[in-house]
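Trainee: Following are the structures in question.
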Structure P
Amino acid sequence: RGKAFFTSDLYSLGVTCLYLLTQVSPFDLFDPGEDAWIWRQYLANNAVSEETGKILDQLIENATNRRYQTAVEVLTQLNPEAASKLTIPQTITKAIKPAANPNLPPQSTHNWQCIHTLTGHKNLISSVAFSPNGEVIASGSDDKTIKLWQVQDGQEIVTLAGHTNSVHTVVFSPDGKILASSSHDKKIKFWRMKDGQEIRTLAGHGNSVYGLVFSPDGETVASSSWDKTIKLWRVKDGQEIRTFSGHSNLVYCVAFSPDGETLASSSWDRTIKIWRVKDGKLIRTLTGHTDCVRCVAFSPNGEFLASGSHDNTIKIWWVKDWQEILTIAGHSWYVDSIAFSPDGEVIASSSNQTIKIWRVKNGQELCNILGHTNSVYSVNFSPEGEFLASGSSDKTIKIWQNMMFV
């Protein structure tokens with residue numbers, strides 16, 4: 001049907017088994033009039049037990065959500081004792097598959113409670129970020145300032161002022177020594193965390209700077225702008241290394257792959273572009289969203305890319321071949337931000353006043369978080385996954401705690 005899932009391999013295995021058992025072409029083993037497999041009619045003297053027959057039938061189920069979803073499930077049916085001793089590769093156990101019912105009730109392991117509401121900004125908060133040690137939250141606001149807050153008690157530490165227009169994104173360096181910020185004043189600023197002093201200002205974009213991200217090694221930072229470009233900068237001296245051009249409209253967000261070799265960018269032009277960092281070559285353009293793509297994020301293991309769009313959906317793409325493998329359609333308004341949990345098992349997303357938690361492997365909604373009184377523009381997990389921070393146009397930041405950690 002032109003669209004492959006992980007369960008497609010199991011389907012192929014099942015059909016291959018039928019061919020080996022019957023020596024009859026699979027095209028003759030399916031009756032389109034009955035919409036059913038008729039392989040048992042061709043077994044001749046090659047008997048198959050009822051239990052094995054049921055396993056084969058489930059392997060070749062027409063509906064993907066009724067098939068076995070992983071090889072482990074099949075092995076468990078065949079030999080539970082042997083299957084329990086297997087060491088299964090991560091790529092199998094975390095396989096993405098379509099949800100049988102994406103609207104199943106939230107599970108108790110994802111019960112998030114608000115423990116702090118941080119107030120002090122005079123305008124909407126567009127970005128929140130946790131420090132690598134999880135002790136500090138940074139927030140960027142339309143009031144032109146950045147604030148640092150203690151996670152433990154929600155107290156404000158310091159206000160950083162220097163931008164002459166709205167601050168759009170704040171992000172910590174991997175070692176936590178530098179905070180970077182991007183602004184509608186067309187500038188990027190580096191701040192020293194130990195004393196809050198401004199270290200450097202990067203100027204080079206011709207319009208507002210939206211996206212900002214450090215490379216995994218902390219040596220470079222990438223920025224995206226309304227000028228339709230992405231720029232790569234050297235952190236130690238602020239020198240511009242390279243400009244990536246190809247989008248036809250403003251570029252909202254940029255994300256490095258965990259190995260630092262690939263850069264993803266999302267744009268108002270409804271596309272996601274994948275770039276090779278070392279030479280700026282465009283690798284792939286991903287299409288499928290029907291409105292501007294607001295945000296992108298790589299999974300921690302680098303296997304998947306997630307994107308959020310003003311078409312109200314989240315899409316999951318398989319990095320190996322950049323194919324779309326799942327669309328999550330549960331929000332009723334624009335998706336403004338997304339974030340993978342540190343273990344890569346779930347995604348948090350914000351839309352309007354709502355935050356939702358989704359299971360990555362099947363798009364199941366696990367939790368619906370309410371509490372903000374206006375649009376939520378940014379969500380981020382703490383490094384250990386215990387906390388979630390959200391920034392809103394209601395001028396507050398909220399810190400949510402997963403009650404399974406309590």
Structure Q
Amino acid sequence: MSKKLLVIEDSKPIARIIETIAQSLNFDVTLATSLESVKKIVEEDNSFFVATVDYGLPDAENGEAIPYVISKGIPSIVLTGMMDDETRQEILSQPVIDYIPKENSQAFLYLKRILEYQLTNSIYGILVVDDSLSTRNYIVELLKRRNFTVYTATQGKEALEVLAENSDIKLVITDLEMPVMDGITLCNEIRKKYSREQLAIIGISGAINGTHSARFIKNGADDFLRKPFCLEEFYCRITQNIDNLNNIEKIQHAANTDYLTELPNRRAFFTNAEPCVQQYIKDKATYCVAIFDIDFFKKVNDVHGHDAGDHILKVFALYLRKHLGTGLLSRLGGEEFSVVLSGTDKKELYTKLDQFRENVASSAVSYADTEINYSVSIGVVFNSTKTLTQQMIEADAALYFAKENGRNRIAVADKI
């Protein structure tokens with residue numbers, strides 16, 4: 001369901017730009033051109049997710065619309081053509097999400113980022129660790145303006161407990177001087193369990209000593225802020241650290257995902273499947289390792305073209321997810337795929353693989369104006385206590401046997 005955005009702007013060209021930006025983010029937009037029109041709109045419906053508020057309106061030239069909208073419980077982003085320090089301080093003294101000077105086109109790109117953050121920030125948990133109730137509450141209030149999910153702790157030991165209980169926490173903001181466990185020790189303890197790719201840490205301190213920032217960074221923190229901090233710098237540091245984590249996640253996803261089928265690639269398969277196989281062996285669970293190869297795939301490319309071949313690979317990946325999605329899947333490369341799959345017994349797993357093979361063989365794939373029929377051969381190893389690499393070699397040998405003996409069949413490694 002679309003979130004509702006109230007755009008308060010008397011300039012029609014600017015209002016249109018904001019509306020276009022908001023609609024690109026799937027906002028349901030309501031426009032208002034004056035404080036009077038805002039009051040009429042809000043009286044009927046104040047269920048707005050966020051508002052953009054022009055500082056100077058025809059009937060509210062000095063920012064009177066800002067406190068009114070905020071008083072109605074609507075989070076607000078202020079846009080202003082006024083750049084003096086007095087106006088800036090007046091705006092920032094109110095609990096606004098942010099303010100944006102209407103200087104050039106960059107202002108609207110920034111607005112888009114802020115609106116997008118408001119939509120997505122709730123998935124990120126931030127843990128605030130400080131023994132000062134007033135400081136803790138202040139930081140929590142700032143974070144909630146930006147729609148983050150916020151957790152709190154009064155000292156390091158409690159913070160570790162909260163962190164262990166809440167997997168959505170991606171950022172820890174910790175004070176230096178606290179009882180039981182201080183911020184430096186907390187950073188060290190966090191880094192024993194969470195890498196910089198998993199979790200960011202920002203150290204804060206009101207102490208004058210200039211070495212605290214270096215101590216925090218050297219002990220595992222990613223950033224540092226000195227209290228009292230600039231509000232705008234605070235938000236920039238938070239955003240920067242969250243963005244860094246997102247960029248790392250995107251890079252890791254690209255490195256571990258097959259671009260065509262969106263299945264894990266060979267690298268990810270071996271990384272994830274090896275500990276899974278070892279756990280199955282330890283638990284004496286029933287499982288199998290199987291390799292699939294699409295029969296005569298080169299012929300599909302030669303006859304129907306490489307685009308058709310890519311389409312077949314995508315459809316095959318969808319079949320794998322549908323029928324064998326409880327296992328660890330991958331595209332090993334080319335027309336080869338794999339799975340590590342567990343079950344109640346060997347017969348159940350064999351039947352599952354064979355039914356999958358039959359479904360592929362009996363389901364023609366539509367491409368352009370053509371129906372393409374194809375089949376798959378499977379090599380499988382059941383309940384081996386060998387390493388994953390050794391099992392893959394044996395499954396590959398069984399696959400070769402299946403291909404050499406008629407294709408569209410399953411070959412079991414210990415029976416060839």
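Every number in this text was worked out from the coordinates using simple rules, so none of it is lab data. Treat the numbers as computed from the prediction; the structure is a model and nothing was measured. Cβ atoms are built from the backbone, for glycine too; each structure is taken alone.
Trainee: Quick check: 60 is what I get for percent of Cα pairs over 13 Å apart, for residues 134-189 alone, calculated from one of P, Q. Which structure matches? Mind dumping the intermediate values first?
Mentor: Values: P: 56; Q: 60.
Of the structures listed, the value fits Q.
Trainee: Supply the structure label, taken from P, Q, corresponding to distance in nm of label points 7 Å out along Cα→Cβ at positions 382 and 398 with the calculated value 1.7.
Mentor: Working: P: 1.7; Q: 0.8.
This figure was derived from P.
Trainee: Using Rg/Rh (Cα atoms, Kirkwood Rh), single out the structure from P, Q with the greatest value.
Mentor: On the way: P: 1.06; Q: 1.11.
Between P, Q, the highest calculated value is found for Q.
Trainee: Another question about this same structure. Out of P, Q, which one gives 13 for relative contact order in percent (Cα under 8 Å, 6 or more apart) as computed from the coordinates?
Mentor: Values: P: 13; Q: 8.
Derived from P, not from the others.
Trainee: Say we calculate mean count of other Cβ atoms within 10 Å over residues 254-261 for every structure; which of P, Q gives the highest result?
Mentor: Details: P: 17.9; Q: 14.1.
Answer by largest value of mean count of other Cβ atoms within 10 Å over residues 254-261: P.
Trainee: Looking at structures P, Q, which one was mean count of other Cβ atoms within 10 Å over residues 238-245 calculated from, given that it came out as 14.6?
Mentor: Among P, Q, the structure yielding 14.6 for mean count of other Cβ atoms within 10 Å over residues 238-245 is P.
Trainee: Here mean count of other Cβ atoms within 10 Å over residues 46-53 was calculated and came to 20.8; which of the structures P, Q was it taken from?
Mentor: On the way: P: 10.9; Q: 20.8.
Clearly, the read-out refers to Q.
Trainee: Here's something else I'd like to know. Looking at structures P, Q, which one was helix-only ellipticity at 222 nm (-39500 (n - 2.57) for each DSSP H run of 4 or more, over all residues; to 500) calculated from, given that it came out as -3000? Present the calculation step by step, with values, prior to reporting the outcome.
Mentor: Details: P: -3000; Q: -15500.
Structure P accounts for this read-out.
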